[in-house]
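Please go over the structures that come below.
Derivation of every value follows stated rules applied to the coordinates shown; laboratory data play no part. Owing to the predicted nature of the structure, the values given are computational and were not obtained by experimental measurement. Cβ atoms are built from the backbone, for glycine too; each structure is taken alone.
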Structure I
Amino acid sequence: MDHAIDVPENFARSAGPNRVNDYDSFAEAYAAENENSLVNAYYERPAMLALAGDVTGRRILDAGCGSGPLSAALRDRGAVVTGVDASAGMLALARRRLGDDAALHMVDLRDHLPFGDGAFDDVVASLVLHYLEDWGPTLAELRRVLTVGGRLIASVDHPFVAYTFQDPRPDYFATTSYTFDWMLDGQSAPMRFWRKPLHAMTEAFTTAGFRLSALSEPQPDPAARELFPDGFHDLSTRPVFLFFVAEAVPSATGSDH
C-alpha cells in the first residue's frame, strides 16, 4: 500500500500495542508525518477545504479530528469547530494545537454522539469511514446532529484502489476487510480497513437521510509539483481517494431542526 501513512483517524476501540488501528501507540509519529506529506497536506486537506467553501460562522463537527490540522484550517477560515476522535493520544495532540478552550471530545464514531439534534451546519469526515464495516449507524448519527440542509463532507479510500490491495483480487461487490502494516519512525503499525463497492457507499448515504450533491476525484495542489515531482505525477494520474458532499434532507417524520 503505497500511501501507507495517509489515513489520519481511526475508530477502533481501545487496543493493546499489537492490535490493529491503535493510534495511541503511534500518535506522535503519525501526526508528524501527516503534517506536511504530499497526500495529506497537498491533496486530501486542500480538497476537503475546497469542497467546504466559505465556512464563516458555520458550526462544524470534525468527525475524526486526529491531531487537528483540518480543524485548525477550518477555524482559521471562520468556522466554529468541534472535534471528536477515538484516540486519546491524537486528541492530546489536537489540544496542544488548538488550545485548552477547544471543543474536543473522545468519541467512537460507532457510538451515540454527545450532541443534540441539529447541532451542526456541517460535518467533515476526513478518511475515517473506511475504518467501519457498517456505515449505517454512523451516518445516521451524523445526519441526526446536522441541521436540515447541512452538509456531510467525507473522504475515503477510493474503492477502485482498495480492490488492488490483495492478490488474488477479492469480490468487488462484497464488503471485505484488508490488513497491512504502516512503518512510522521505524515502528510497524498493523492496520485494518474495510472496502465496499461504490454503489454500497452511495446507498448508505441515501439510507441515512442524505442526498449526494457532489462526488469528487480532485487533483493535488499545484504547489506540490515542485516539492514532490515524482509523487505529484503519480497522484495526478491515478485514483487515490474519493470525496463526497451529501446534504441532510428532511426526515419523513418532520422532526428535524
Structure II
Amino acid sequence: MFIIPPDPGSLKLHTESHGPEDAPALVLAHALGSSLRAWDGLLPHLPEGLRVITLDMRGHGQSPCPDGPYPMGDLVADASRALDRLEVKGCVFLGLSIGGMIAQGVAAERLDLVRAMVLSSTAAKIATPAVWDERMDAIRKGGIEAVVEPNMERWFSRRTRRDAPELVDEARARMRATPLEGYLGCCAAISETDLYESTSNLTLPTLVTAGTEDGSTPADLVRETAGLIKGARFELIRNTGHMSPIEAPEVYGALVSEFLHDIAHV
C-alpha cells in the first residue's frame, strides 16, 4: 500500500482529454520508455461517448522529469492528482506495463477515482531487482540506445516487426526521446514494486490482457496477476508482443469496448 502525500504543489503530469467532459472517463497510462502518443492508433477503435484521458508519466513525454529514482508511490500519486485536477471520479483506468502497475496502485489507494481496470501486459511484480539493476547499469554505460533494440524484440511480435515496421519505428522514436533520468527513475520504481498483497484485495471489475509473444511480461505472469483479482477476466491476444494495443488496435479496442459495455460504463 502506498501513502500519497497531500502536497497540492507537487508535479503535474501532461495530459490530453478527448470527448465530452461530463462523459464516463477512460484513463490510459502508457509503458516505460513511451508516451501518450502511443495511444493514437487505438483511439479510433474505442467507443464513442467517452471522455478518454491520456497521461504522460513523470520523466516521459511532455511531463516534468525530476531527479530520480522514483518510488512507485510517487507515480501513483502523480496519476491520482492528475485525475483530481481533471475532476474525474469513477473512471476505468487502463494501464499498459508500468501503466498497469500504476493502475493497480491508484485502485488500491483511491477507490473514489477508479471503478474498474484494464490491465495489459503487466503484473503485480515484474522481474527481480537484479534484472532491473543490470538493465539500469547498461543504460548508464550506453544510454537509452543500449536497450532500444532488445526492447523492440520483446515488445513486438515477429509478424509485426516484419509486416508493420512503421509501428516499431514509432516506438523506437518514443523510447529514444525519453529522458535518461526519467527512464532510469521508472526502472527503479518497477524494481522496488511488489503489489501482490494490495492487488489481491481488489474486487473491482477488471479485464486483463496479454500478448502471446510478449517477451517482457509473459502471458503466464500476466495470467497470474489476473488470478489475484476476484472475477477478473483474462484474454490472450494472438500474434502480439508487449504492445498489443499498438499491434492489434482493432482486436484490443473490441475487447475493451465489450468490457466497458458489460460493466455499463458506456
Re helix-only ellipticity at 222 nm (-39500 (n - 2.57) for each DSSP H run of 4 or more, over all residues; to 500): value -13000 computed from one entry in I, II; matching entry is structure II
Kindly point out which one of I, II the value 16.8, 49 was derived from, the read-out being Rg and Dmax of the Cα atoms in Å. II
Mean count of other Cβ atoms within 10 Å over residues 213-220 gets 19.2 when computed on, of labels I, II, structure II
Work out which structure the value 0.10 belongs to, where FRET efficiency 1/(1 + (r/R0)^6) of positions 117 and 173 (r between Cβ atoms, R0 = 25 Å, to 0.05) was derived from one of I, II. I
Of structures I, II, which gives 17.5 when mean count of other Cβ atoms within 10 Å over residues 37-44 is computed from the coordinates? II
